[in-house]
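Scrolling down, you'll hit the structures one after another.
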Structure I
């Protein structure tokens, strides 16, 4: 058998004619593009199943002989070329929704902070709804051409998988994942150097490196303290999502908020809008105020500048779900910081005051609400509940007048619609139905699909 000439890459050894398989595998665009998924599955269906649909690991594990045969298979090469055309057209499309609807905002950037991002099982840095929403935000922003960058954590141990003992108790089983087997790259500064930054926390000097995940057109930057420069204690700061005690949680939120701002500066990214997805990243507002105050702006002016460019999405409908840190921990980690933002200790602690926490706790939601001009809940009912919860921030206003809006959570349809339904919609509605998900008229055409066809797809999905 003639073995095709090959090159070595991050996904093992690939024949020269198939080298761009690695490029596609390292951009999560493939995960919501049926043609790309089918391409990777056709390489080795069994391996595709056992790698949990992870093309990076698939390419690393597939036998070279199989790749050599595919490199000479006309049918596979046609499929491969078609996927590359889709991939290149997607990334070079200059007529996205955002560019045509908002040409005046060309050159702007939205920084989207979240403690978790649910993108794909090959990157287990999420636990539930908050992360799935953040992941779908990135995918939808990519499709729409919204100039968004994500900021989160690289958790080497991911989130735990639940295991039930014979006695009925839950055990948390953490399964470390290998970065080399996931679509993750080192993030580079404008000078081409690996991005690093430091944060001082309670006398501890913490160094972080940054990783990058490509989500279509959207880059997601992930903070990682598991570096040799750090002590074992500091290396563990980004080890687990929602792990550890209150002090660990506070340190993680300092890293996400304050560290996230410093990371963006190191990367040369200058956001116009800063979006905090839940209160975990609220400290980003303080770091931006500190930057302005250190340049000579008064605290009041700096606060207003930050407020006018900050958006906050709250997800939690009960007081117990909001992070509140005791004052003794705030003293330990922010002593000296409040002077840098032009405040005394008492003025600083009042930024996190609520009627329930006053005098003993610093509420992260209170902080970010005070410093955000735009606040929203995640459904109409949640918006109403949130206005009731935080009405003390706006004394004298009726609940209906309180400036907390609601933006109902949506989904990224190409990710969540099954392949079976995708094929049916492509045939019955439009080959590019994913481009018109927000058009109610298109969905009215579902009524024209013969009942027996819909029922057949439903039954097939139930069997699966």
Structure II
């Protein structure tokens, strides 16, 4: 055999990686009910993710590069939006989206310290953390029991002249009432940030979640609708918000040249910025106090392969959720949370709550399921206000509660969810449903 060219050697390596996938991952493990671990979520991938990852490793660019640009373009095209920016996690995406709205470039609409942002306490903490960390004031309102999403009828009571934005997540893939929330925001000239981390591919009134607000976010942690291991994205329509978000993601710099590119504007050494010397290198001019929130090209390479599977993943999630609901419908002592009638959720999980009079508490039920190696999860923080991180915060100064949070507390005490991810087989779903039935009906 003659000496291989670099291109031939690379192709041989990628082919070997594909063979390794077939030998190592392609064959599904035998499921043994009660003995095999049944996770609430997990990675679903094939040889293409491993080929892409190896291809990116062989290029050894490592930081954001061609795969990052490809992923950003394809995600934006999927959502029919002008831009998407890849970041290193969904939590970073929430941070970036919120901080974008604090930019002085937004004039009177800039969120300043002390301004209010309406949200809910039945949430994952990083939907709320950026608000508090910046010094704005989250205003907590209650959720609906049926959907575990914000009760839109409580929005007007939560509004005040200090209010600048609404920042909410679509709970477990089920969209909140986007039309009602968007109308409220338009009426009061408020920003809307959609935390779309659990809902990529869900629709409301025929439009994708994440496309209704001014900015939206995704997470690509393994349990989510697509994965890079770690990763996230911020996306939207407004070119000014895109400019600000890009600056904040990339150290706060004024320059918009991509990594490895210099002087795309042609004026790198001929501008006047602040009180810097004329012609100061534009690559080192900072218009914001920013971060480095970029992901690596290795992550993006995996994401490019995952993105092609997203429609099929979403369809499988819908089918799995519908199957679970059909198995559990009408079970005494169990309430299955639903969705808004105008929504088409790409379900992140199947949320349910145990009737306090059922004779078996939520905690006792989930403990029994966990003994059978069925992973369960509570509804994230349940009620954020009851967590230790709020102990040092003062109501009325650091946050505001608008009205009762009785539904939030009910879900905190009684709700849990199980997985609907694409790796779930009918056999696994049946076993989960049968185990819940046995526990609630007192069967061993």
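Bear in mind these aren't lab numbers, they're just calculated from the coordinates by the rules spelled out. Source: prediction; values computed, not measured. Cβ atoms are built from the backbone, for glycine too; each structure is taken alone.
List of remarks:
- Per FRET efficiency 1/(1 + (r/R0)^6) of positions 32 and 80 (r between Cβ atoms, R0 = 30 Å, to 0.05), the highest-valued of structures I, II: I
- For 22 (relative contact order in percent (Cα under 8 Å, 6 or more apart), calculated) the corresponding structure among I, II: II
- Here the criterion is distance in nm of label points 7 Å out along Cα→Cβ at positions 24 and 192, and among I, II the highest value is seen for II.
- With FRET efficiency 1/(1 + (r/R0)^6) of positions 56 and 432 (r between Cβ atoms, R0 = 30 Å, to 0.05) derived as 0.25, matching label from I, II: II
- semi-axes √(5λ) of the Cα gyration tensor in Å derived as 38, 33, 16 - corresponding label from I, II: II
- Origin of the derived value 1.19 (Cα Rg over 2.2 N^0.38 Å, for residues 280-351 alone; candidates I, II): I
- Sorting I, II by distance in nm of label points 7 Å out along Cα→Cβ at positions 216 and 248 from high to low puts I first, with the largest value.
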